[in-house]
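Asks: The structures considered in this document are given below.
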Structure I
Amino acid sequence: MGVLFKKDNITIYNKYYDIASDTDKYQRKVIKGVNWQGKTHATVSDKGLLLADSTLIFIDKLVNYISPKKFAKLTNLERVNYFTFAPGDKVVKGEVDFEVIGIKPYRIADLENEFDEVTDIKSVNIMSGHIEIEGV
């Protein structure tokens, strides 16, 4: 079964290791037609009120999605044709053209400061017809 209510777009930033520069880099890919569900959870304890944001993203399976291990083995020329979802990757709600190059003001921290709805992928669940991503 496919994803219902595909009203949102996301921009995924896949982290990968670049052998040539000996640094971690990020590849940006826009995915259209997803279901983004953001929630705030509240817990009352003896220490007071604790708030935590979480995000669920539902995406139909796409032909250019590959597993994180396969993505890590791609060459620079191959990598631009694919994307993956791995814990630690960043997802921004909406279609953004912000390129992370590792130099201020284009670092991953600057991405989080520039946009309101940025989430870190914590878990990925591959279903028969779609992918479910949980982020915080």
Structure II
Amino acid sequence: MTSMTPFVMFQDGKGEAALDFYVATIPDSRLVAIDRFGPGDPGPEGTIKRAHAIIAGQAVMVHDSFVTHGFDFTPSFSFFVDCGDEAEFDRLAAALSDGGQVLMPPGDYGWSRKFAWLSDRFGVSWQVNLA
């Protein structure tokens, strides 16, 4: 069987802080399993070798890269979150943009009553939509 899972690579050991934030902030989110680099592994001890999480019901893998890359996250990949009510939309849009960047402020863009595109403090992009 072939399967696919979004894979999110963090640099500078930010993966665990990001996972903690997502699990605490986004409904239907939890950490499933985490495997850390240990003594003698190539990555800094204690950082994430591979983690499996559920974020808003979506399976996601997370990794802390020990290799410094000349690239990071780009808004061309984002997580699209449908919110069932306006209060949840407002809460998520505020939380996800706190310390990050608002790429498209909350508003009616014609395809939704309320939509926002944000980059969180870890550089991950989120589209938040009032369904």
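Asks: Comparing I, II, where is distance in nm of label points 7 Å out along Cα→Cβ at positions 15 and 111 highest? Walk me through the intermediate numbers first.
Replies: Details: I: 1.0; II: 3.2.
Going through I, II one by one, distance in nm of label points 7 Å out along Cα→Cβ at positions 15 and 111 peaks for structure II.
Asks: Hey, another quick one. Once relative contact order in percent (Cα under 8 Å, 6 or more apart) is calculated for every structure in I, II, which label goes with the largest value? Could you put the intermediate results ahead of the total?
Replies: Values: I: 28; II: 21.
Largest calculated value belongs to I.
Asks: Rank structures I, II by mean count of other Cβ atoms within 10 Å over residues 95-102 and report only the one at the top, that is, the highest.
Replies: Values: I: 12.8; II: 16.5.
The maximum falls on structure II.
Asks: State the single structure among I, II that was used to calculate FRET efficiency 1/(1 + (r/R0)^6) of positions 31 and 71 (r between Cβ atoms, R0 = 30 Å, to 0.05), giving 1.00.
Replies: Structure of origin is I.
Asks: Mean count of other Cβ atoms within 10 Å over residues 7-14 was computed and gave 16.6; which structure, I, II, did it come from? All intermediate terms of the calculation are to be shown ahead of the outcome.
Replies: Details: I: 19.1; II: 16.6.
Derived from the structure labelled II.
Asks: Of the structures I, II, report the one carrying the highest value of mean count of other Cβ atoms within 10 Å over residues 47-54. Please list the in-between numbers first.
Replies: Values: I: 9.5; II: 18.1.
Top value of mean count of other Cβ atoms within 10 Å over residues 47-54, among I, II, belongs to structure II.
Asks: Ranked on mean count of other Cβ atoms within 10 Å over residues 39-46, which label among I, II comes first with the largest value? Kindly include the intermediate steps, with their values, before the conclusion.
Replies: Numbers: I: 7.9; II: 10.4.
Largest value of mean count of other Cβ atoms within 10 Å over residues 39-46: II.
Asks: Tell me which of I, II gives -5500 when you compute helix-only ellipticity at 222 nm (-39500 (n - 2.57) for each DSSP H run of 4 or more, over all residues; to 500).
Replies: On the way: I: -2500; II: -5500.
The read-out comes from structure II.
Values quoted throughout were computed directly from the atomic coordinates according to the rules given, and no laboratory measurement underlies them. This one's a predicted model, so the numbers in the text were calculated from it and none came from an experiment. Cβ atoms are built from the backbone, for glycine too; each structure is taken alone.
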